[in-house]
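Right after this note come the structures.
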Structure I
Amino acid sequence: MRTYRIEGIVLRRRNLGEADRILTILSKESGKIVVKAPGVRRIHSRRSSHIELLNFSEFTLYSGSKTFMPIVTEAQIIDDFSRIKKDLHKIGVAYYICELINGLCADNQENRGVFFHLKASLSELSGTLDTAVLIKKFEKDLLTELGFWSEAKLLQTQDSQIVMERLLERKLKTLRVLPLFTP
């Protein structure tokens, strides 16, 4: 039995049963991890607001010998990026960034560079109006950090979509929806 704390950003969440959620979290300590948050869909759950998408939170996890995945026992928000959540276009950009990380990063492999790029990009997205430049910069930084792209090569806008979809071996979902939210 082991209890430990991590700081991470919630990339994805799925419902499980009537009261539980499965979360995908990008943490600086453990990389991309999948955890179970039992009981958070109940009305009186204290943890439900702390595990929303795009929240940067501190999680206390329990990992026992009989548990398939770590279990969230406590969660506390550090930054909720509320300025992003007030703008529909910025939410679309943030979901696109999360989709890229979720698809390209391997589970349970520490990658502090990707974590810090994500955190910096979300902070910048909170204040910026030019999201196209932010997306291009993030795509190039992510591909370079993961070793899929040389820093010396230029990344054209058309190339980035093709490169991402080839690496993911599927079409990007948020990229098709993103133009609908453009102001």
Structure II
Amino acid sequence: MKSHNKQPKPFIPLNIAVLTVSDTRNEETDTSGLALAEGLTEAGHQLSAKKIVKDDIYQLRAVVSDWIFQSEIQVILITGGTGFTARDNTPQAITPLLDKMVDGFGELFRHISYGEIGTSTVQSRALAGLANRTLVVCMPGSPNACRTAWNKILKEQLDNSHRPCNFVEHLEIVEADEHGRLNVCEPRS
């Protein structure tokens, strides 16, 4: 039987982009995006981009497609637009961009949220998937939901030392050489 107790690995800081989907929020009132940005930087990751877009399928797809294409961004955290109102379009916008779904993220998020908000969790369409070796995570627009997703799922899954598995093993890691040139490294397990 293979042991999962390997030597601790040095932490790999990831470049993470945060996208808030909202028709009403701005930089001053974007408490959900701020909660995610604070969580990821406190964990040692780099906030590589932060933006707010209107809840428009095509505008949302354009921003996320651009970030997926940038090899310097390994993770995209999207907050907002996952409910059931007519303006909640994040799942419809993002799902076609994904190569593989991470079904367990939405399932685990709703399971954890049940303890916090009860049966209202069934109205969350939180989801995650991989696109071009970039993890894309969509979560509700409330700061509490973002903290739940970060603290109880993503913080561990974006830490390459977490065992028995983590998302870092599936991402494109880009490192600079001694001349400042960016090189794509093989996924680390």
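helix-only ellipticity at 222 nm (-39500 (n - 2.57) for each DSSP H run of 4 or more, over all residues; to 500) computed as -11500: which structure among I, II? The correct label is I. With FRET efficiency 1/(1 + (r/R0)^6) of positions 50 and 122 (r between Cβ atoms, R0 = 30 Å, to 0.05) computed over the structures I, II, the top value is the one for I, the highest of the group.
Which one of I, II has log10 I(q)/I(0) by the Debye sum over Cα atoms at q = 0.13, 0.17, 0.18 Å⁻¹, for residues 34-81 alone, as calculated from the coordinates, equal to -0.29, -0.49, -0.55? This figure was derived from I.
Quick one: FRET efficiency 1/(1 + (r/R0)^6) of positions 18 and 106 (r between Cβ atoms, R0 = 25 Å, to 0.05) came out at 0.20 when computed from one of I, II, so which one is it?
Going through each structure in turn, the value belongs to I.
Here, each number is a calculation from the coordinates, and none is a lab measurement. For clarity, every value in this text was computed on a predicted model and none was experimentally measured. Cβ atoms are built from the backbone, for glycine too; each structure is taken alone.
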